[in-house]
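Listed below are the structures to be examined.
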Structure 1
Amino acid sequence: MAPPNLHEVAIGYLLAHQAEHLSPERHLLVARCADHLQNYGVSTDTATVITLQAFGEIHARGNSAHVDLTKTTSYAVFVVDPVSKQGAFFSAADLVRIAREQAVQLAAHVATKH
């Protein structure tokens, strides 16, 4: 029997369980899915990457915003706004700053729930 396509397994898991987590708690859904994928013998890092790729694909459905891969490099990401057709630019440093801000907001949200 052929091994399952883990990307498809992750999409199925996320879709089946997404209603169990509110948006600020999506990290819990991602962690649970990655744990599930590890049952197929992949490392934590591989499971997390597959999960995040699947998560991104699910959240891109119904939205034509996209990363322009012809312009994007390791240090500069170009995103195309589907409404205005204009591009937005983010440096790698911008994305790290945004990720840190989200982590702080998530920590504050979790702290207020206890």
Structure 2
Amino acid sequence: MVTLDLNHLKKIVGDDPDFLRQVLQIFITNSPKDLEELSKFANEGDHEKVAFFAHRLKSAAAAIGFDEAYEAFKEIELESKKMEALDNLPVKVNAMKLYCEQCITDIESVMKSL
């Protein structure tokens, strides 16, 4: 199960359950598209676009308190910018894509509990 730091999110947007659900819904709606793009560009070896989408996903994960994903996307972004570990990049990206897709169900459960 995904661990979200909802206190972090509440500090940013307040404690209104409806608004918290809206913010989490934005993540659920946008992250699959960004994950697809990230995966595509990692497989193509486009490190600049990998860094761009990793940054977007890192920021989105940070906003909702999804710390595990934040750290992983931060690492992917930095490696892409430095052009390090490029051979292993598609493997890392695809692992994060699968992980985040699985976590969306958990985030939906968190939304229901608000």
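We did not get these values from a lab; they are worked out from the coordinates using the rules stated. Every value quoted in this text rests on a predicted model; they were computed, and no experiment measured them. Cβ atoms are built from the backbone, for glycine too; each structure is taken alone.
Here is how the numbers come out for the structure above:
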{"item": "With helix-only ellipticity at 222 nm (-39500 (n - 2.57) for each DSSP H run of 4 or more, over all residues; to 500) derived as -18500, matching label from 1, 2", "result": "1"}
{"item": "FRET efficiency 1/(1 + (r/R0)^6) of positions 51 and 83 (r between Cβ atoms, R0 = 25 Å, to 0.05) - structure with the largest value, from 1, 2", "result": "2"}
{"item": "Structure (1, 2) behind the derived value 25 of percent of Cα pairs over 17 Å apart, for residues 27-66 alone", "result": "2"}
{"item": "Identity of the structure behind 152 (criterion: volume of the Cα convex hull per residue in Å³, calculated), options 1, 2", "result": "1"}
{"item": "If relative contact order in percent (Cα under 8 Å, 6 or more apart) is computed and equals 34, the structure in 1, 2", "result": "2"}
